[in-house]
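Take a look at the structures below.
Just so you know, all these numbers are worked out from the coordinates, no wet-lab data involved. Just so you know, these numbers come straight off a predicted model, no measurement behind them. Cβ atoms are built from the backbone, for glycine too; each structure is taken alone.
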Structure P
C-alpha cells in the first residue's frame with residue numbers, strides 16, 4: 001500500500017496513530033537466536049557474517065542517567081540482518097576497528113530511527129566515517145506518515161507493538177538479562193523490517209533483501 005493513500009485500514013497513515021490505538025495491538029518480539037558479542041572471536045565471527053548482508057537494522061543502547069548533567073557512552077550496538085541479530089557489548093569490546101569498518105561500509109545499509117545521534121555518540125569512542133545509514137523517521141516523513149518513532153512506525157507499518165519495558169534498564173551491566181537481550185535485538189530487527197516495508201511502499205533507498 002502507498003503510505004500517501006490514507007487507507008483507513010491503517011489509521012496512522014492519514015493522521016497520527018494514538019497511544020491507545022498502539023496499545024491495542026499485539027506485542028511482537030524478535031523470535032530467533034540472538035548472539036551476544038563479547039570476545040574477539042565472537043566479534044570476528046559476527047562481523048564476517050554481517051558483512052555478507054545488504055540491509056541491517058541498527059540501534060544502540062545507553063545506560064540511563066538519573067542525575068542532571070551526567071551522560072554515559074553507548075553500551076551496546078545492535079545489528080540485525082536476514083540471518084540473525086547481534087548485540088555487541090562495548091563494555092567488553094570497547095569500540096573495535098572491525099565494528100567501525102562495518103559501520104563505515106557504504107555497500108551495507110544500516111537502517112534505524114534517528115541514527116545520526118547514535119553515530120555521533122559512537123564517534124566519541126572511536127573515529128570512523130559513517131556510511132550507508134538511513135533514517136527511518138525521515139523516510140516516514142517523506143512518505144506522509146505521522147508517527148516517526150520506532151514504536152509508532154512498527155504499529156503503523158507492521159501492525160504490532162514493541163515493548164519498551166526494558167528501555168530504562170542498566171545497559172552497561174556486565175551480563176545482560178534475557179529481557180534486555182530480547183529488547184535490544186527486537187529494536188534492531190524491527191528497524192530492518194521497517195526499512196523493507198518503506199522501500200516496498202515506494203520510499204527510501206531501493207535495495208532488495
Structure Q
C-alpha cells in the first residue's frame with residue numbers, strides 16, 4: 001500500500017491511520033488514492049466488521065498537500081487547448097471524488113476519530129464517514145474558499161446531509177474555523193472528548209460494540 005497509511009486489524013476492527021505526521025498528515029496523491037484502495041479492500045475483507053480512521057501526530061489532517069495541488073495545476077497547463085485543459089481537470093476531480101466515495105460505499109461502518117486540525121480535504125474525508133468523533137479543541141475548516149477553489153471533492157455534496165444547509169453555506173463562504181465543541185453542537189460529530197487518548201479509547205469501545213452485533 002504505502003507507508004503513509006497504517007492499517008491494523010484486531011477483533012474484527014480495522015484501524016486506519018493517516019501516517020504523515022511530519023506533514024500534519026497532508027494528503028498527497030499517493031495517500032489520497034491509497035485511501036480509496038484501502039476501503040475498497042476492507043469492504044471485501046470478511047474479517048473486518050468496523051473501521052476506525054484516525055491521524056498520527058498532532059493533527060488529523062491539514063487537507064490536500066499543496067505540492068499535490070500544484071502538480072494538478074501543472075498537469076492542466078500541459079495542454080494547449082482550453083477545452084482539453086478543462087476536460088483533464090474534470091477527469092482528475094472525478095478520480096479524486098471516486099477515491100473518497102470508496103469510504104462512503106464501504107459496507108463496514110467507518111468511524112472517524114478527529115484531533116488537532118481537520119482542514120480542507122480533511123472535511124471532505126470525514127464527510128464520507130458514517131460517524132465522527134473529535135476532541136473538544138479540534139479545529140475544522142472548509143479552507144477552499146481562501147484558495148479560490150470549490151470544496152468539490154465531497155464537502156459540498158455530503159455536508160448538507162449532515163448539518164443545516166445555511167450553516168454549510170456560512171462555513172463554505174467564510175472559510176472560518178470552528179471547534180470540536182461547535183462541531184458537536186451542529187451535529188457534525190457525535191461526541192467530544194478532552195484529549196486524543198481518551199477519544200481513541202472511547203471510539204475503540206464503540207467500534208467493538210458494533211463489531212459484536214449480529215450484522
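Matching task: -9500 is the computed value of helix-only ellipticity at 222 nm (-39500 (n - 2.57) for each DSSP H run of 4 or more, over all residues; to 500). Pick the structure from P, Q. Could the numbers behind the result be given before it?
On the way: P: -9500; Q: -14000.
Working through the options, I get structure P.
Given a value of 31, 22, 19 for Cα extents along the principal axes in Å, for residues 129-192 alone, calculated from one of P, Q, which structure does it belong to?
Numbers: P: 41, 34, 17; Q: 31, 22, 19.
This figure was derived from Q.
Who wins on relative contact order in percent (Cα under 8 Å, 6 or more apart) among P, Q, i.e. which is largest? Write out the running numbers ahead of the final one.
Details: P: 30; Q: 20.
Structure P gives the largest value of relative contact order in percent (Cα under 8 Å, 6 or more apart) among P, Q.
Comparing P, Q, where is FRET efficiency 1/(1 + (r/R0)^6) of positions 25 and 65 (r between Cβ atoms, R0 = 35 Å, to 0.05) highest?
On the way: P: 0.70; Q: 1.00.
Structure Q gives the largest value of FRET efficiency 1/(1 + (r/R0)^6) of positions 25 and 65 (r between Cβ atoms, R0 = 35 Å, to 0.05) among P, Q.
Can you say which of P, Q returns 56, 36, 32 when Cα extents along the principal axes in Å is computed? Don't jump to the answer; show the numbers that get you there.
Details: P: 50, 38, 33; Q: 56, 36, 32.
The read-out was computed on structure Q.
The value 17.5 for mean count of other Cβ atoms within 10 Å over residues 137-144 was derived from one model only; which of P, Q is it? Kindly include the intermediate steps, with their values, before the conclusion.
Working: P: 17.5; Q: 22.6.
Label of the originating structure: P.
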